[in-house]
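Presented below are the structures under discussion, each in the form of structure tokens.
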Structure I
Amino acid sequence: MTLIVILVCFGIATAAIGRAKGSSLFIWFFVGLVTGPLGLLGVILYRREHAEPERRCPRCGKVVKLYVQVCTRCGEDLFLPDPAEVRQGPDVRRTRTPAGS
């Protein structure tokens, strides 16, 4: 019985952190429930996908994450872009305040 309570607590903690990082609450709850401390460690190390910088594909114009090497729409090989072409991810853009505020 004690083990079940401990695993449920790990599931709740893992789900809360996973949801805060923009991922599925239920999936992370299940991962934390089944794996316990390993699930909690996994969600802590899990990167926040929405904060990744983005760029446009030069061929088709699709917005992809900076770390993507091949465009998923047209198959174009993507090389490191000019820094002026890189834009911040949606989370970073949303939290920034205007310079005059």
Structure II
Amino acid sequence: MSQRHPVTSLVSLAPGSGRAFTVAGRRIALFNVAGTIHAIDDTCPHSGAPLSEGQLNGCVVTCPWHAIRFDVSSGRVPGQTDKALSVYPVIVNGDQIEIEV
């Protein structure tokens, strides 16, 4: 059964940015896309790069090591339907960002 985990405040995650957190033993990246918060696995499945350190352009983050792109809203490579990263439900409770894991 999944549980809500408080992670950080909205103020600490500016629009257009990403940050990684360890939540329930998993490395999860949070991204702020124009005020909407998305949570996906922080590790690129290709080579283990930290996606939270990648360039965010709209809803797409680019892996900082090999330029593979992932849609932060779906966890998928744009234009493909397989090999998705895990996506986690995000709850904004006042100024607090929570993730369900």
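Quick note: the coordinates plus some simple rules give every number you see, no bench work behind them. On a predicted model such as this, the values are computed, not experimentally measured, just so you know. Cβ atoms are built from the backbone, for glycine too; each structure is taken alone.
Summary table below
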{"quantity": "helix-only ellipticity at 222 nm (-39500 (n - 2.57) for each DSSP H run of 4 or more, over all residues; to 500) from the coordinates reads 0; which among I, II", "calculated": "II"}
{"quantity": "Test item: Rg/Rh (Cα atoms, Kirkwood Rh) calculated as 1.16, pick one of I, II", "calculated": "I"}
{"quantity": "Structure (I, II) behind the derived value 28 of relative contact order in percent (Cα under 8 Å, 6 or more apart)", "calculated": "II"}
{"quantity": "Mean count of other Cβ atoms within 10 Å over residues 59-66 - structure with the largest value, from I, II", "calculated": "II"}
{"quantity": "Top of I, II by FRET efficiency 1/(1 + (r/R0)^6) of positions 3 and 35 (r between Cβ atoms, R0 = 25 Å, to 0.05), largest first", "calculated": "I"}
